[in-house]
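There are structures below to look over.
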Structure I
């Protein structure tokens, strides 16, 4: 039986990698909390780490997650996460239009097939958001990841860059209000961690997991207009 992305749920994680992931999602949850959302939709629940940090930052948050992987969906349900198992687009009809304060897409944008599919997704998100509410995106900078962008994950399809994301958002009825970049969980000392990333990339004996640890990821917060 063919399954989608169930192998992700079974990947072994190093202590260092787990630490960086936890700290990254902790920072993202604090950014979300700055906008005081009441109702949030996350596309791609994954292991539910961001959800756990959101609940700590905003205990009263109304959270709904979408997750296509059966293994990750079951994991979400085991954590009592309000999750829907499906692919998008299209969005499930159970989601009320104009009812969400924020939609979060973390390390999912690169999994869509092409720009047409992303425009469909962004259009659907625009319908789901209240006026002037927010979309938070976090994804690899494919230019920085190089060949590892495709090699690290068989479902990486859309080549994500800062400029491409900006243009997709502008054509989907959003304006950008915040941008930043991260290497691991760090959004400071950018030159230092750029050098670390290049040094790690020089040594063939490092695993791909180690090589992508310090690759650049891009944060964008956009507002529905």
Structure II
């Protein structure tokens, strides 16, 4: 008689479906933030950029300019592609300043808002470099050097939203909030829990949603807000 060795079979682990978080930032920024979300929360990020940054054919005149003001990393990166000039950079927050330093600028960071940035700017000789869609220009001279081209939601995200499989959205700008609201069928937006970077972003969201606002306008504070509700 041939004896067969007994085999043990472990039951297959049940597939775990993590709650999904929609990210609509420009792809590079969304992918960087998604990595942090996966580490610090139980959320599965779904990325569908609703804006794409494109350099404009801008004529940058630095005559009489001794300092630059940036209200986003996008502005820093666009200027660095267009010009070799590395004047002192005054930046809206730590992340923008860190990006400026990485690109060769001597950078100083404000406390996260355009109002805070305006308080630390020199009185004269400042050029504010920004996108076409900007809430507030700083100083007497300013110039749009990139556009924020609107993009549609991906078909995958539309299907997930229709099925109710996305419960939360992280919104980092008023424009992102408006673009998302305008792209969804009536009633879909109000089913989502919105995590917003600032009061200004929250104000751009339609009424009827559950809205959470970061204590300070930074990606780190957004992550802290998300991890409080969706701990790892």
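Numbers at a glance
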read-out: helix-only ellipticity at 222 nm (-39500 (n - 2.57) for each DSSP H run of 4 or more, over all residues; to 500) derived as -12000 - corresponding label from I, II; value: I
read-out: Comparison of I, II by mean count of other Cβ atoms within 10 Å over residues 110-117 - largest value held by; value: II
read-out: Answer label among I, II for the case where mean count of other Cβ atoms within 10 Å over residues 62-69, calculated from the coordinates, equals 15.5; value: II
read-out: Comparison of I, II - label where Kirkwood radius over Cα pairs in Å is highest; value: II
read-out: For 3.0 (distance in nm of label points 7 Å out along Cα→Cβ at positions 38 and 54, calculated) the corresponding structure among I, II; value: II
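Rule-based calculations on the coordinates, nothing more; no lab input. Since the structure is predicted, the reported quantities are computational estimates derived from the model, not experimental observations. Cβ atoms are built from the backbone, for glycine too; each structure is taken alone.
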